[in-house]
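For reference, the structures are reproduced in the following blocks.
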Structure I
Amino acid sequence: MSTPPQLSNEERRAALEKAAESRKVRAQFKADVKQRKRSWLEAFNHENEAIRKMRVKELLLSLPGFGEVRASNVMERAGISLTRRVQGVGKSQYESLLTILKEES
């Protein structure tokens, strides 16, 4: 088993700050989607890396009316793994997701 990288205190602090900022950005984006200020589709071509690294399930859970079961069912029907991130969704999976969500709305 490999050992974790040895980081200086400054490098560790910078990494923690970057992680905290990413969580804030994702939380704000999900809140905007939930309040219908933004479309969930923006996540797939967003310029911010933090948004693109969000898990698809988190994104679906931010949609109004979506809970754990409904999000999991939609992802299964679209052929998307529950651990897949937005940037890792393939073209056919994306198109399936669009079709499924249009049918359900």
Structure II
Amino acid sequence: MASSNEIIIFTAINDTDLAEEFITNMLEAGLIISGTIFPGTTLMYRWENKINLDEEVKIIIKAKRENYDKIEDYIMHRHPYKMPEMTCIDATFGSERFREFCRNKP
């Protein structure tokens, strides 16, 4: 399997409608290949010296590496959290047919 130009970005938000809006807007702008929404995830974290448990919507985004800065800018400027999660990992999108589909996306 050859190396590729693909990335996967993980983020989360507390509103399914807003998650759908984010993905729709980034698809329309040609910034991402696709987005997957996982509603009803549970987040545990420490904030202000207290352990918290919250419900969230996890978002997984498939994109081309060259669009990362624009995706980060979009999310950071529209996200309701003070410090939204943005985790990016390098990826190779498996089958050559799917990779060809991704390469041909605008």
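Every read-out reported here was derived from the displayed coordinates using simple, explicitly stated rules and does not represent laboratory data. Values in this document were obtained by computation on a predicted structure and should not be read as measured data. Cβ atoms are built from the backbone, for glycine too; each structure is taken alone.
Table for the structure above
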item: Per relative contact order in percent (Cα under 8 Å, 6 or more apart), the highest-valued of structures I, II; result: II
item: Which entry (I, II) yields the derived value -9000 for helix-only ellipticity at 222 nm (-39500 (n - 2.57) for each DSSP H run of 4 or more, over all residues; to 500); result: II
item: Structure (I, II) behind the derived value 51, 35, 24 of Cα extents along the principal axes in Å; result: I
item: Comparison of I, II by distance in nm of label points 7 Å out along Cα→Cβ at positions 26 and 50 - largest value held by; result: II
